[in-house]
Structure 1
Amino acid sequence: MRNKIIILNKSKGTSSNNQLQKIKKILHVKKAGFSGTLDPLAKGVLPIFTNNMTKLIKHLDDDLKIYRLKALLGFKTDTLDICGNVVSYDSINKLNCLNESKIRKAIKTFIGEFEYYPPRFSAKKFKGERYYSLARKKQNFKVRKIKSIIKNIIISNVNNSSFELMVECSKGTYIRSLVESIGLELGVCTTLSELERIRSGPFQIDESVSMYDINNKDNFYYDIHKLFNTISINCKILNDILSSNNYKRIDIRLISESFYNKIISLASGVEKKILNIVLSESGDERLLMTSFFSASGKYNYSHIEIL
């Protein structure tokens, strides 16, 4: 079985699910998933997990996202990006009233907590149905405000017709809405024209591979050992773990003192839990071990999942 992680550099113009299905077909895997979907307009980092590696998704700290974007000033679409239909626009005279200083100042006000309305064409739900489904059927529905954290914005280019930014934000942030909100602050229409995710949690663009690489190369998988510390154990300890009645809640101290000491050596004393990859000496068996600690830092038990 191919239990792997792939950091796909998704191309624009296609959905995240479309790319996922192609990878499943190429690799002949039945089960796969991704963390952090990207709109068709967007390109960049899309982490793909196949087979048992999907178990890792819930454990990953992927709150940090970094995007590069370009926005156009002077018009607005129903989807808030250039894929939609134009619904309003500004006069040349109105845009000429803007200057670089005013635009930069407005953009910087969005660093911090950002409360806003997500796009009507988005995957949020209203009474169990996706916003985009309701929007396509031109149905009226209430869009509820959400909050994100904009951790930093780097302005790379600004003029009275466009601006280009690098945005560091919390997961779930709708960049289209951020662009719209900047326009509202300036008193003009804005539309997202380009978007690239260059980081998603621990995964970065320089670690990504293209669909061409997946089709034509062998060495395109992400090294899981970059995510978690690895502990090697002998076959006896491995068998003792897997023969436990319930290896989802094991006291490692009762299995091996040396193994327990290795776990403790990797804990700083402040975590409530730590994750490790456990490898058999042959490398054929691989486990994900989550060890839980009390508030005082005392070891409680470990949870084992087979990868």
Structure 2
Amino acid sequence: MELRQLKYFVKSAEYLNFSEAAKRLFITQSTLSQQIKQLEFELGFTLFLRNSRHIMLTEAGEEFLPFAKRTIQDAEDGVQRLYDLQHVKTGTLRVGVTYSLNTVLTEGVLEFMKRYPGIKLEICYKTVNELLELLRNNRLDFILSYKPLIDIPEVDSMPLFENALAVVVNKEHPLASRSKVKLSDLKKYQLVLPAVGLQARMMLDRLMENKDFTLSSHVELNETNILLHLVASSGYATILSSSAVFGKTRFRSIVLDEPGNIMEASLLRLKGAYQKASAKEFIKILLDTDAVKRRLINLFD
């Protein structure tokens, strides 16, 4: 049994189509089929049910798949350890970040690129649930995110700082002079809100539980930059984490005065997973940035 054959099997199981899997592997379909048959012969089990158009995993294939994935990952971890022996001079670091913390990441990225120009950074912006799925599938090394509202047993959370939801407006907005507001104060204002699935929205929905009123929005968006553009050029208000406008002088962040309005910005990592030297260095740099050291919960200006 060869590692190459395991990779072919896993890719075929991913696409359930030999033609598509071969294309992704940059080999011919006949080569792929031959290697899968050889693997099945060595194992003594049929891994795929085949017909003229489709393939499906057999019960044996379903059982074998997680072990094949783990073997491939262990081999890749071993290779990564060899890269790390080169004093963080090569390799790839894959970082996931939620939309609300993109401003926190920028300073750390610039410093890391300056110190380690040989490391390729792959940065992925998505919702926390999408990023967690990528983390579980070993497609990310860690996530910069607010700690999920529910416990996830396979994920470790390393606290960075505390933050809170804020009402964000432009400097001409009637609320701009306020030092704090309550959710009930927002009923008479036009709102544009983060879409369902974003962490700010999940936290807002939690704060709205058991309220005897609702907040209506004209627009809901899953893209924070567009949301802020609407706020900057109109009389709309939105509700985001205060870190979402860190360093953006066009906006005012107003404390949302509600019980339980505390979020913990964290680094999320798979428990027990090998941590690259480049990841350790990036985390050290991130912890030393102004955005983290100043604990953004106090940055309402």
Structure 3
Amino acid sequence: MRIFVAGATGVVGRLLIPKLVHANHEVTGMTRTAERKAIIEGLGAHAVTGDALDREGIRSLLEDIKPEVVIHQLTSLADRDFVQNTRIRVNGTRNLVDASLQSGVDRMIGQSVAWAYEAGAGPASEEVPLDIVAPAPRRSLLEGIVALEQAVSKVPQHVILRYGLFYGPGTWYAGDGFMAAQVRQQRVAATAGVTSFIHVEDAANAAFLALDWPTCTVNIVDDEPASGMDWLPVYAHALGAPLPVAQTEHEPWERGASNEKARRELGWQPMYPTWRTGLPTSVRSIDGGFGTPDS
């Protein structure tokens, strides 16, 4: 198949492209800067430059490439600019979807998140509503996520992957990442708030397998949602950092997510079923030139 990967130089895109190439797909990867085209070409794909916020540019690009599938892995998180990231989720996704439909694309795989559910007891399934009534500043993040999912849903065949928090090479949780630095400085408190993680290798594998999945929205998280009281001391120990300060307060929406649907209905199995082993391993891994989590 002819596959277009938007966000090809992000932490998921770099792991996804070799899987697609190895499966004999014709892959084109997009990056915002010409300097990063060599990364994509080194992975065996054709590289193009483009900006999802450039509506006409994206339309022209997809009209030339005429992909059969578009895989949306766009983010802008290198500088923790969440306002810009929301712009990409809202405007960039809309531009990418409109260009895809105009070019005859009938299948899209989109990157969403598994931490956007309403408050409640226990890990959230996909049937739990998104937290659209959340107060600021969470509300602005939710508005971007809802806009992204609504746009992707316009493509006749679509898979929306609600990822847990990424860890692994090139992420904030890598040994040289943002979160590692925060934990070493004891700036992150251990709370009862629950998080669901996913290794970036598992995230990329899910995007690859989603080429054959039916239209759906699905959580892609590991098997063990964990409170900060559990995972943060393990992470700090792996970093050689001081034990975190314990704190009783946490957000009611910090509940984690369930991967039961992915396992039962789609046959997906994470290679890293628990952060208990995966997170310490990722701390010790070398970044390998992945750089920042920016796509």
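Taken together, the values in this text are just the output of simple stated rules run on the coordinates, not laboratory data. Worth saying up front: this structure is predicted, and the values here are computed from it rather than measured. Cβ atoms are built from the backbone, for glycine too; each structure is taken alone.
Key figures
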item: Read-out Cα extents along the principal axes in Å, for residues 12-123 alone, computed value 57, 31, 22, structure in 1, 2, 3; result: 1
item: Read-out helix-only ellipticity at 222 nm (-39500 (n - 2.57) for each DSSP H run of 4 or more, over all residues; to 500), computed value -6000, structure in 1, 2, 3; result: 1
item: Entry that produces 21.6, 78 once Rg and Dmax of the Cα atoms in Å, for residues 68-243 alone is calculated, selected from 1, 2, 3; result: 1
item: Read-out mean count of other Cβ atoms within 10 Å over residues 44-51, computed value 13.9, structure in 1, 2, 3; result: 2
item: Test item: distance in nm of label points 7 Å out along Cα→Cβ at positions 52 and 228 calculated as 5.7, pick one of 1, 2, 3; result: 2
